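Values quoted throughout were computed directly from the atomic coordinates according to the rules given, and no laboratory measurement underlies them. None of the values given here were measured: they were computed from a predicted structure. Cβ atoms are built from the backbone, for glycine too; each structure is taken alone.
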Structure 1
Amino acid sequence: MSQALATLPRQHDRHAAVDPRMRIMVDNVLIGSPVARALGVRLTSLAPDHVELEMPFLPTNVTHGSIVHGGVIATLVDIAGAAAAASGASADEVKGGATSSLSIQYLAPAQGTALRAVAMVVRRGRRQVVTDVSVYAAVPDEGVLVAKALMSSAMF
C-alpha cells in the first residue's frame with residue numbers, strides 16, 4: 001500500500017461486529033447512565049468506530065424559550081464520542097475511558113427540536129481515541145447542523 005493511501009482515514013466497516021462486551025459497556029455505562037436516561041438519549045446505530053444517538057426535545061432541557069441548552073448538547077456530544085471510542089475497542093484491552101478534551105462549535109440554535117448525534121472515530125491510538133461528532137436538528141428543521149465537535153477519549 002502506498003504511503004499516501006496509508007494516511008487516508010479508514011472507513012468504518014458497518015458489517016463488522018462490535019465486541020459484545022463493549023456493546024454491554026456502551027448500553028450500561030453510557031446510554032444507561034442517569035444523565036443519559038434523564039435526557040432521553042437513545043442509541044440508534046452502533047458499529048465499530050461509528051455511533052448514532054437521538055435525544056428528544058424536553059422542555060426541561062432549554063436555556064431560554066424553546067432553545068436547547070448548550071450544556072445539554074455538549075452532554076449529547078460527550079456520550080456519542082465516548083460510545084464511538086468504545087465501539088471499536090476490544091474488551092480484552094480496554095476496561096473504561098474518560099473524556100480528555102472536547103471542543104464544540106455551536107452553529108445554529110436547536111429551537112424546540114429533537115437532536116441526532118453522529119460520531120465517527122477519526123484516529124484510534126493505543127490509549128487515545130479522537131472522534132468527530134456532528135449534532136443535527138431532527139425536527140422541525142431536519143438536517144440542520146446544530147453543532148460540530150472534536151473529542152479525545154483516554155482509554156484505560
Structure 2
Amino acid sequence: MLAHFNDLPPAAAQETLLACCASPGWAARVAGHRPYPTSADLVVTGVAEFDELSWQEVADVLATHPRIGERPKDDSEEAAWSRREQSGVQGSAAELAEANRAYEERFGHLFLIFASGKSAPEILAEARGRLGNDEETERQVVRGELRKIVELRLERLVA
C-alpha cells in the first residue's frame with residue numbers, strides 16, 4: 001500500500017490523505033514529502049505536520065467529523081473509518097445526544113474523542129468530565145484526541 005500511495009499523482013495523494021485529516025493544507029504538505037521509505041515515516045511526518053496546525057485549522061477539521069453516536073451515512077473512506085472507530089458506541093443515544101448538545105453549547109464545536117475501543121458509557125463519562133475544562137485546556141485535549149485519530153488513520157492508510 002505504501003508503494004501505491006507514493007506513486008499516486010499529487011492531487012490523488014492529497015485526496016487520499018483528506019480521509020485521515022480533512023485539512024487541505026495538511027494533506028498537501030504530507031503528500032509533498034513523498035516518497036516515504038517506510039510506513040512509519042509517513043505516520044511520523046503526518047503527525048508532525050498535524051502538530052503544526054493552527055486552532056482554526058483544527059476547528060475546520062472538527063467541522064467535518066460526525067458527532068459521537070451519529071453514524072456517517074456516505075460511503076467515503078473517512079465515513080467507513082468513522083463507523084469502525086465508533087463501533088463500540090451503542091445504546092445511550094439520548095444521553096450522548098444531550099452530552100453533545102451541552103458540549104457544543106459550552107465550547108462552540110463538536111465533542112471529539114478517540115472512540116476506538118471505548119464503550120458508550122466511557123465516552124459519555126469523558127464528555128461530561130470535559131465540560132468542566134476551560135477553553136484552552138479543552139483545545140489541548142481536542143488536539144490530542146484528533147492527533148490519535150489522524151495517527152490511526154495514517155496507519156490504516158498504508159496497512
Assign the value -20000, calculated as helix-only ellipticity at 222 nm (-39500 (n - 2.57) for each DSSP H run of 4 or more, over all residues; to 500), to the correct structure from 1, 2. 2
For P(r) over Cα pairs in 5 Å bins from 0, in percent, for residues 37-124 alone computed as 3, 13, 24, 22, 18, 10, 6, 3, 1, 0, the structure of 1, 2 it came from: 1
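Using relative contact order in percent (Cα under 8 Å, 6 or more apart) as the calculated read-out, with 23 as its value, let me know the right label among 1, 2.
Working: 1: 23; 2: 27.
Working through the options, I get structure 1.
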Output 4.6 (distance in nm of label points 7 Å out along Cα→Cβ at positions 45 and 101, calculated) maps, among 1, 2, to structure 2
Value 0.8 of distance in nm of label points 7 Å out along Cα→Cβ at positions 53 and 109 was derived from the coordinates of, among 1, 2, structure 2
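Using distance in nm of label points 7 Å out along Cα→Cβ at positions 93 and 141, single out the structure from 1, 2 with the greatest value.
Values: 1: 4.0; 2: 2.6.
By distance in nm of label points 7 Å out along Cα→Cβ at positions 93 and 141, the leading structure of 1, 2 is 1.
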